[in-house]
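In what follows, structures are represented as structure tokens.
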Structure 1
Amino acid sequence: MYESTTVSKTTLHESRHAVAFMMLCLPSGFKLDPASPAYKAEVPALGVEAEKKTLAYLAVQCSQAVAVGSVIKAMKALYKTAHLSTLFDQFRERYYEGEVVDPTPNSDLPPFLRFT
């Protein structure tokens, strides 16, 4: 998707932010290794789990968002009001403890999720 010339910048921007917000909602972290033979199966499975947890988190926050655009809008609103600070702190802790291993280059992540 990142290398495609047919994907609009808006779609790419939304996708990056959606994935970043979903990563925050994985309480046990994740370890993705592109060299693993199961990598192509692990990524979609992890995405489904992250989607469920993100929608559950938003439901607790009294949001009915389910579409990508509305989820991003709801998460950005929570981010601006510091409601996500606990999730960020927990994610940062898991990241530095090695419980989060993501092959995505740091430059491809949204600025709010770059720790190094």
Structure 2
Amino acid sequence: VVNSIIIQTFGDLEKKKIIESVMNSPKIIYEIIKDCNLPQTSGYRKINVLIDDGFLIPIKFEIKENKRIYRYISIFKNLKIDINSNKITVSVQLNELQQKQCSFLQIITK
């Protein structure tokens, strides 16, 4: 189940770009959209899906104009997808701080 979620997510090139953009350093949504050169509406929609699916985790926020603006980071430190014949293997190394907050990992560890 988790393998298929990861493969579907990385099969979407824009979602892949978003995750890669925040693998090493947290960014606010505006910075992610700008770095990935995404249209604003679809960029926000895809980022929100990644947040809902647990691929992006809020780690800190700033207050600007009385609003909380979160910085997000990917749960992945490294990710490898191997396809041999009809067998698909997904290997992941997680960012340590984000492991406890990842929603889809909580599902498989229960």
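Every read-out reported here was derived from the displayed coordinates using simple, explicitly stated rules and does not represent laboratory data. Note that the structure is a prediction, hence the values are computed from the model and not measured. Cβ atoms are built from the backbone, for glycine too; each structure is taken alone.
A value of -12500 was derived for helix-only ellipticity at 222 nm (-39500 (n - 2.57) for each DSSP H run of 4 or more, over all residues; to 500); which structure in 1, 2 was it taken from?
The structure behind it is 2.
Thinking only about relative contact order in percent (Cα under 8 Å, 6 or more apart), which of 1, 2 has the largest value?
Working: 1: 39; 2: 25.
Once relative contact order in percent (Cα under 8 Å, 6 or more apart) is tallied for 1, 2, the winner is 1.
A value of 2.1 was derived for distance in nm of label points 7 Å out along Cα→Cβ at positions 31 and 63; which structure in 1, 2 was it taken from?
Working: 1: 3.0; 2: 2.1.
Label of the source structure: 2.
So distance in nm of label points 7 Å out along Cα→Cβ at positions 55 and 95, computed for just one structure, reads 2.7; which one of 1, 2 is that?
Values: 1: 2.7; 2: 1.4.
Matching structure: 1.
If log10 I(q)/I(0) by the Debye sum over Cα atoms at q = 0.12, 0.19 Å⁻¹ is calculated from each of 1, 2, which structure is the one that comes out at -0.43, -1.14? Could you put the intermediate results ahead of the total?
Working: 1: -0.43, -1.14; 2: -0.42, -0.99.
Among 1, 2, the structure yielding -0.43, -1.14 for log10 I(q)/I(0) by the Debye sum over Cα atoms at q = 0.12, 0.19 Å⁻¹ is 1.
Using distance in nm of label points 7 Å out along Cα→Cβ at positions 7 and 39 as the calculated read-out, with 1.6 as its value, let me know the right label among 1, 2.
Structure of origin is 1.
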